[in-house]
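Below are structures written as structure tokens.
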Structure P
Amino acid sequence: MLKLENVHAYYGKSHILQGISLAVQPGELVGILGRNGVGKTTTLKTIMGLVPPRSGSVLFQGLELSRRPAHRIPRLGIGYVPQGRHIFPKLTVWENLRTGLVKGQGRETAQTFEQILATFPILQERLYQLGGTLSGGEQQMLAIARALLGNPQLIMLDEPSEGLMPAMVAMVRDTAKRICDMGVSVILVEQNVKLALHVVHRVYILQKGLVTYEGRAQDCTEEVLLQHLGV
């Protein structure tokens with residue numbers, strides 16, 4: 001479904017991605033792990049066209065994304081939940097959700113609000129509450145629900161458990177599984193290694209802008225984590 005080949009990306013003169021290659025299959029939940037500053041978020045932004053690659057290839061369903069404007073990429077079927085959630089605090093939950101509707105080009109109609117609210121019942125109770133008054137976990141659910149309203153085939157979650165209490169971390173974990181069960185492929189970027197390994201099928205570990213480990217979650221042993229993450 002998604003394939004990155006030898007992707008190089010920069011912030012100004014800083015060479016962040018130094019030849020990233022990875023792939024995601026239909027219906028797969030893939031984790032990207034690594035310490036701060038190794039290029040995890042930049043990888044997602046490069047896929048979304050927010051950080052154009054200098055070289056390499058980003059293919060989604062066989063289409064090259066690297067030369068497409070960022071605002072057109074969600075229409076192809078990619079949802080993105082950025083680190084920090086980025087909901088609109090002065091809009092209601094209902095209004096925030098409406099911003100997630102994407103007008104597709106020859107694609108199926110977006111999932112209905114009813115389907116989304118059935119998946120996230122806590123949002124049903126908060127529909128007319130301002131986004132900025134929600135708890136951190138509720139805001140994360142809102143950000144994920146908003147991305148799903150675009151009816152994506154692939155959704156990318158960047159540090160969804162960041163700053164959440166343990167009960168909400170468990171909710172995020174269960175939500176990632178549920179999205180995958182809906183037939184949507186998932187890329188999960190996480191600092192919470194235990195959470196990631198509990199839900200993902202495969203793992204990529206990044207160091208200094210390169211993939212240094214790829215394997216099944218169950219094969220990601222303590223020795224592997226120590227070698228590639230130092231934990």
Structure Q
Amino acid sequence: MPLDAAPHSLAAAAWVTATRAAFAPLADAERAVGAQAYMKDVAPFLGIAAPARRAAQRAAWGPLAPLDPAGVASAALSLWSLPEREYQYAACELIGRHVPVLPATFVVDPLRRLVTDKSWWDTVDLLESEAVVPLVKAHPELVEVMWTWLADDDRWLVRTAVQHQRGRRADTDFARLYAMCDAVARDCEFFVAKAVGWALRDACPWDPAGVRAFVDAHPDLPAVARREAVRGLARVA
């Protein structure tokens with residue numbers, strides 16, 4: 001189902017308009033070709049490097065009034081509906097900018113829709129870091145939603161669930177992390193296996209014994225997951 005791009009309010013429309021106006025003069029057709037190829041043609045690009053894009057966003061968004069949750073959803077969906085990939089990146093970061101005002105229900109809708117639309121590792125991981133990780137931390141009841149995503153057929157929801165504690169460091173719930181990794185430990189789909197490996201690798205500085213025990217208990221762990229976990233263990237040895 002196509003995402004609804006209709007602005008909820010004049011405030012939401014102003015964020016979209018300001019973003020488009022900021023990006024337009026920075027477009028680089030030659031750079032766009034390379035970026036699109038690197039991202040396996042998941043979307044066309046404007047060809048704006050990340051530092052320049054973020055600087056343009058800061059300048060464009062600075063004078064604007066913060067959005068309420070409905071406005072955040074509307075502006076993000078509107079940006080997401082635009083063809084070029086930089087607008088999806090902007091949508092992720094617009095959400096991240098407003099995380100403190102977002103309710104737990106934002107994860108169920110629209111965040112779930114964004115994770116599963118125009119999906120590739122770039123937007124999925126950016127939505128995870130900008131929104132999923134902080135929202136689950138702020139609303140512990142969302143752990144149940146992560147378990148639901150883990151059991152879904154969509155690889156991107158599974159990937160997000162596995163990694164929903166990334167960056168939590170010593171505050172990671174290691175029992176939950178290992179249980180989630182165990183649930184998909186035999187999944188050889190590359191992006192799921194990579195997520196397992198990264199989750200284990202990130203846990204190494206804080207619970208190396210637990211990661212080693214997990215790896216030893218899963219001899220059939222996909223090679224990409226094992227490689228990342230072992231790499232993390234080597235760094236703390």
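Here are a few things to note about the model shown:
- Computed -8500 for helix-only ellipticity at 222 nm (-39500 (n - 2.57) for each DSSP H run of 4 or more, over all residues; to 500) - originating structure among P, Q: P
- Taking relative contact order in percent (Cα under 8 Å, 6 or more apart) as the criterion, the top-ranked structure out of P, Q is P, with the highest value.
- Test item: mean count of other Cβ atoms within 10 Å over residues 47-54 calculated as 15.2, pick one of P, Q: Q
- Among P, Q, which structure scores highest (criterion: mean count of other Cβ atoms within 10 Å over residues 39-46): P
- Top of P, Q by distance in nm of label points 7 Å out along Cα→Cβ at positions 175 and 199, largest first: Q
- A value of 1.06 for Cα Rg over 2.2 N^0.38 Å, calculated from one of P, Q, originates in structure Q.
Coordinate-derived values only; no laboratory data. Since this is a predicted model, take the numbers as computed values, not measurements. Cβ atoms are built from the backbone, for glycine too; each structure is taken alone.
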